[in-house]
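Please find the structures below.
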Structure P
Amino acid sequence: MLAKILINTSVNSLNKVYDYLIPEELEPEAEIGKRVEVSFGRGKELTEGIIVKLETEYEEPKYKLKPIESFLDDISYIDEKRLKLAKYISYVYFCNVYDALKLMLPPGTKSKNSSKSLDTRKDKRVILIKSHDDIMQDIEANVVKSAKQIQLLSFLMYNDNVLISDIIEGLGISRSVISTAQKNGYVDIVECEKQVDFLKDLNVERTKALTPTDEQKKVIAGICGYIYDEEYKQCLIHGVTGSGKTEVYLQLIENVLNQGRRAIVLVPEISLTYQTVERFVSRFGNNIAILHSKMTVSQRKDEYKRIKRGEVDIVIGARSAIFAPVEDLGLVIIDEEHDTSYYSQTKPKYSTKDIAAYICKEAGAVLVLGSATPEINTYNKAINGQIELFEMKNRAADAKLPSIELVNLRDDRIMGNTSSISLKLKAAIEENIKNHEQTMLFLNKRGYNSYLTCKQCGYVFNCPNCDVAMTYHKTNNLLLCHYCSHVEKNVSICPKCGSEEISSYNLGTEKLEEELKEMFPNISVLRMDADTTVARDSQAKILDEFKNEDVDVLIGTQMISKGHDMPNVTLVGIIGTDSLLAMNDFCASERAFSNIYQVSGRAGRSTKEGRVLIQTSDTDNYILQAVEHNDYNEFFDKEIEYRKTFGYPPFIDILLFEISGQNLYDVKQNAQILYSLLNENNYNEYRVYSPKSPFIQRINNRYRVNVMLKAKLNTKIYSSIYEKIKIYNSKAKNNTNLIVTKNPTFI
């Protein structure tokens with residue numbers, strides 16, 4: 001038997017199949033989609049590949065074929081349909097087919113040996129064995145010198161008993177740093193049983209479908225018509241915050257299950273996964289699989305097997321769950337469809353919504369997109385009739401939309417208030433505390449201060465690996481780069497001029513928490529950002545603690561801005577608004593509006609009236625005016641005109657070619673080569689912009705230069721671009737990388 005095998009490689013020229021013989025003793029295991037180990041080229045090490053075709057009858061080749069050495073998988077998750085999907089992803093998003101196929105394998109799947117080592121039935125956790133006082137004394141006495149060691153120990157002082165994998169992935173700390181801390185007597189590593197299955201651990205009362213509102217009835221009836229016909233249709237539910245979109249989702253899924261078909265539900269945040277799962281378990285029991293990055297590798301593999309065997313009918317997860325091996329798919333729901341997390345930021349840089357549309361079209365399934373602030377592209381399609389539009393303009397259960405007020409910070413400065421919390425917001429928080437009601441404060445910047453600088457010479461404490469200033473974190477007294485995770489001890493002397501006059505600029509969630517506690521010493525405060533949610537279940541714990549109404553104020557970044565339903569939250573304060581408005585790429589206005597509007601929607605979701613205070617120095621800004629009026633369409637009308645005038649999606653497509661490497665000269669040279677090639681024989685079919693460095697040119701010691709192309713993409717243009725990329729690969733220096741992004745959300 002002969003197998004046609006795709007080799008796991010990033011080399012574009014090797015993006016094709018190769019023939020291998022299957023030894024007779026291995027033939028019973030042979031199956032399309034299984035990974036294998038083979039000898040490839042002249043190297044002695046075995047290479048991973050995937051079988052894409054099997055042939056029992058074939059012509060005897062003129063050269064001797066190599067045999068397959070072994071199989072890496074017991075189960076195949078890839079069939080003919082998924083091979084077709086991988087080819088589509090490869091073509092549209094300019095990546096190798098193998099890169100696309102990796103998306104469809106169980107998360108965490110690597111090689112045979114690494115897979116076995118990870119799929120153990122034991123977890124390893126790190127626990128502190130020295131007191132907090134002893135650790136702080138050692139840090140201050142310079143006994144602990146390594147910044148990474150300080151970061152690890154500081155984190156464990158507030159988050160003890162954490163999985164090793166969470167520390168490595170969440171903090172960017174290597175296993176050797178943990179081993180050194182163990183050797184020096186600060187921590188111990190203990191084995192523990194795998195975490196209990198989240199579904200089995202849930203104690204949720206079963207519920208029945210609620211009586212839908214008139215608006216919900218129309219939406220359910222309209223979409224169910226397409227579900228019953230088993231025809232592909234894409235629908236947008238544009239519903240204000242609190243309008244009951246989740247109840248609509250639940251009743252749509254019930255109709256799909258009654259037809260003997262299955263559903264996938266995507267949510268943007270892991271914290272929303274838990275909240276969504278609770279609602280779904282209460283309605284459908286344990287007929288659910290969960291997929292997201294905070295699960296252990298073995299948990300995710302187990303879920304993939306359950307899905308593949310057809311043991312569950314509903315899959316809930318983040319972006320990657322769209323690739324779950326679901327058969328008889330009838331419905332895909334993408335909640336908070338505007339969220340940028342639905343765009344992959346690593347190769348292949350795909351749009352989850354585009355992939356979902358392709359999968360639904362092939363399966364004859366319905367794709368439902370839901371949001372209070374739909375993406376501009378999505379809403380434009382809806383009002384132009386390309387997708388079905390369903391509106392839900394009122395909150396469920398007679399709840400009212402919150403009152404929204406813009407607070408002019410200039411008035412506070414005139415009155416001498418230099419605090420990050422305005423006088424009006426302070427008074428509102430005080431009133432909320434007296435009424436035993438809860439407050440959310442939104443600031444989309446973690447850390448204590450954005451950066452440190454010298455007052456004397458203006459020196460900024462930048463990351464040595466990236467062209468960004470490091471963020472100061474007061475809790476552990478460290479400077480941290482949020483791009484490459486480089487850490488340094490906080491310095492008190494300027495390395496350039498020797499001055500001790502070091503100042504901090506801008507505000508982070510950590511400093512806001514400190515200010516709030518100084519302002520209200522007796523209140524309870526929680527903080528939810530990337531620094532407090534490293535541990536696997538930390539987001540769920542923070543939200544549960546806040547939901548139980550034992551906490552007065554929750555401070556957070558965009559993690560708190562969407563989906564969370566807290567009945568006792570009656571006040572939302574939005575801080576640092578002007579920095580959201582100051583971003584300079586074409587999607588910045590859309591992101592700012594969505595963030596501000598979504599977090600505003602957390603207030604007054606029950607019988608109590610809600611209030612939102614937005615602090616700004618730019619009260620006339622059209623984004624804030626639209627938020628204040630609770631009017632998405634007001635924002636959309638202005639934004640779509642800007643997009644049309646300046647030539648941005650949805651009126652044109654953008655391809656962003658990013659060339660990166662460690663040598664800036666080579667990167668610039670290659671960018672110029674690509675720019676020249678794209679301009680050759682163009683015939684005005686598209687417009688190419690000269691090479692330009694992005695806002696942050698260097699990340700993790702790799703320089704980046706972009707070449708942007710604008711066009712209405714079609715088959716002819718794709719063919720032309722592919723041909724020019726092929727020529728570029730033959731001319732460019734091979735110490736650089738090229739990544740192409742279609743319609744990026746950041747430029």
Structure Q
Amino acid sequence: MCSFISCTMKRYLEIIIENSVAAIDRPYTYICHDDSIGLGDAVEVSFGRGSRKGFVFGEKNSVDIDESKLKEVTKGEGNVLSPEAVKLCIYMKKYCFCRYIDGVKCFIPPGYFSFEDIISPVDGEESRDFAANPGRSKKQGELLSMLLKYGPAKKAEIRKSWGFGYETMRAVVEKGYAIEGRIEKKRVPMRSVLADREAFIDFTPEQAVAFEKLKDSIHEEKYKGYLLWGVTGSGKTRVYIEAIREALSLGRTAIILVPEISLTIQAIERFRGEFGDQVAILHSKLSDGERYDEWIRIKRGEAKIVLGVRSAIFAPLENIGVIVVDEEHESSYKADNSPRYDAIEIAAVRAKYNNAVLVLGSATPQITTFRLAEEGRLELLTMKNRYNDIALPAVHIADMRAELKRGNKSVFSERLYVEMKRCLAEKRQIILFLNRRGFSSFISCRNCGYVMKCPDCGISLTYHKQEQAAVCHYCGRKFRIPVKCPDCGSEYIKDFGTGTEKIEELCRKIFPNARAARLDLDTMSKKGSTESILDDFKNHRTDILIGTQVVAKGLDYEAVDLVGIIAADISLNIPDYRSAEKAFQLITQAAGRSGRGNKRGQVVIQTYNPDHYAVRTASMHDYESFYREEIKIRMAMKYPPFGDIIRVMTADVNEGIAGSCARSFCDEIKARFGQEAEGRLLGPKAAHILKIKGRYRYQVLIKAGGLPMKELYKALHEIRQKLLNEGFKTCNITIEVNPHSTI
């Protein structure tokens with residue numbers, strides 16, 4: 001708490017106000033008389049008709065306005081942002097097109113400030129005596145009795161439900177029988193995930209070369225970026241572990257990012273096995289209390305390694321020595337809500353700030369990342385052989401067109417069925433990958449062609465048999481399945497297509513003695529469910545694991561002998577410039593789950609496009625050939641890495657306003673850049689998915705290659721603010737650089 005008794009001098013602080021309005025998203029100058037308040041501190045200030053929380057982003061020696069008009073900082077609430085975090089918030093404001101406060105919230109755990117609203121009892125003999133014999137302070141005694149009985153409670157709840165006023169609460173606190181603030185419980189996230197230390201066998205020659213490079217750079221304590229390109233099963237994780245151990249030996253810290261929470265579980269086993277309690281876990285499935293406790297451990301320096309998904313890049317670590325981004329190709333590293341940051345870009349900024357080593361690891365690097373390695377902006381480390389010297393899995397392409405001609409209308413090709421039967425007979429395990437959850441893709445009337453759609457999002461609903469509902473996969477709304485067609489009254493309305501739920505049912509029907517389980521967003525929703533499903537698979541209580549792309553990401557189980565890719569064409573048919581890249585990555589990554597033990601694995605790819613270069617090269621585990629094909633297309637079309645693509649999306653409940661705003665944005669760009677903008681603007685046009693959650697969406701794509709980037713970024717900020725101020729206040733305008741999807 002700030003004490004004005006210690007005031008020694010007058011200072012002018014630049015404060016970012018906690019807000020939800022873009023119009024006040026700028027620094028405000030306040031006078032401060034407390035020397036203890038500094039950069040990154042949370043403060044309370046007078047703003048408008050009340051008080052607001054704010055954060056110190058800078059300091060001035062003088063001001064050029066009437067000092068009497070400046071308000072004072074009311075009180076300080078402690079340091080929450082490091083100087084590095086403040087710099088990153090400013091960076092994100094400029095390059096992620098977000099508000100300052102959106103950046104701030106990335107660095108602070110949910111509910112961090114809610115401790116102000118909580119009163120906790122001091123459980124001791126004196127408290128119990130006072131509660132039983134409060135004398136004239138009857139109300140205070142009653143309040144304390146309830147706190148002792150029910151535990152910590154929010155002030156608002158105490159006032160509303162318990163009937164005690166703020167004066168009573170304050171008196172109990174002042175007498176020392178209760179405290180304002182959170183009681184730390186030191187919760188251990190994912191306690192059920194056991195540490196698993198593997199016996200360290202000597203490095204393979206390729207691992208040794210990669211580690212020595214990383215070791216030398218870590219000891220130099222200068223920024224260096226690496227792309228660790230290693231085939232699936234080549235032992236990249238062991239290289240990460242030893243690089244982190246090297247950083248710790250120098251008194252430094254480390255961050256390791258994984259793309260999926262399901263992968264966090266396996267990573268926890270490995271890293272806790274190696275480093276014990278030095279590992280802190282951060283991801284969105286933790287409770288607010290768990291995330292707060294881990295954040296405090298990190299900030300105090302009690303944890304030296306942070307492991308988590310993309311948000312873990314904002315962990316309050318200092319003196320970082322190495323940052324690892326595993327499976328760097330994954331789209332989940334790009335946030336799809338404001339702030340729309342790329343965790344890999346933030347990782348690079350943090351690595352440079354800390355003079356740390358950045359390691360991007362993947363068997364299927366992003367095209368843009370591999371290009372950086374070709375240009376020498378990242379150093380390329382290659383690991384082309386599996387650590388167990390077993391050959392990469394044998395891949396068989398099943399042409400589903402030929403299957404249909406032979407009369408096979410099943411979702412399983414003949415080859416996949418035979419391989420599954422063999423695998424189960426040999427007591428081996430199977431992974432089936434289909435990137436589409438639910439039972440059926442859509443519900444349609446065979447008489448008139450009616451398709452059930454979400455009224456808020458305008459997209460077809462997916463049939464979920466277990467819930468007996470039609471579900472929108474964008475907004476989550478659920479609808480009853482109609483007995484008759486709402487349009488023509490026909491009874492010929494049924495579900496079509498295939499999802500993971502149907503595959504699970506078919507497996508149980510065709511292979512009744514096999515134990516099948518499903519891993520997708522539906523089965524992962526409950527806390528602890530992911531750990532339970534994977535634990536059953538790890539311990540052979542499950543024979544067939546069916547899932548969406550989560551099963552294609554980094555799962556490492558020695559008994560998996562077969563991977564079946566049910567529909568390899570789903571990603572290919574997405575209208576996006578990265579569709580071939582995504583298809584190649586998913587096929588290769590899914591295939592890589594097979595044959596990680598002492599036996600060569602088998603993979604069956606089912607496709608209607610067997611000659612597509614993404615399918616063909618993936619079946620041969622040939623990234624370089626795929627890269628050469630794809631890079632020619634990118635160069636011809638001026639797509640990344642040969643120029644940034646910037647997407648401007650306008651969204652409003654009124655379709656006319658959304659479209660008009662997009663057209664106005666486009667006109668402003670043309671007016672500012674003239675002929676330079678010709679041929680670089682695609683749109684404005686309706687987004688591929690026009691309506692999501694009741695808002696109509698229009699977009700403008702800007703091929704930024706050749707445009708002056710500094711001026712373009714400045715113009716984008718100014719145009720958005722101008723349109724929001726001049727007639728489009730209700731419109732949501734988002735700007736994203738190099739989105740992972742343009743639909």
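Since every read-out is calculated from the coordinates, none of them should be taken as a lab result. Keep in mind it's a predicted model, so treat the numbers as computed, not measured. Cβ atoms are built from the backbone, for glycine too; each structure is taken alone.
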| request: Work out which structure the value 12.4 belongs to, where mean count of other Cβ atoms within 10 Å over residues 23-30 was derived from one of P, Q. | output: P
| said: With Cα extents along the principal axes in Å coming out at 88, 69, 69, pick the structure among P, Q it was computed from. | reply: Q
| field | Ranking P, Q by volume of the Cα convex hull per residue in Å³, for residues 31-438 alone, the structure that comes out highest | value | Q
| query | Given a computed value of 2.4 for distance in nm of label points 7 Å out along Cα→Cβ at positions 311 and 335, which structure among P, Q does it belong to? | reply | P
| query | Can you tell which of P, Q yields 7.7 when distance in nm of label points 7 Å out along Cα→Cβ at positions 167 and 591 is derived from it? | reply | Q
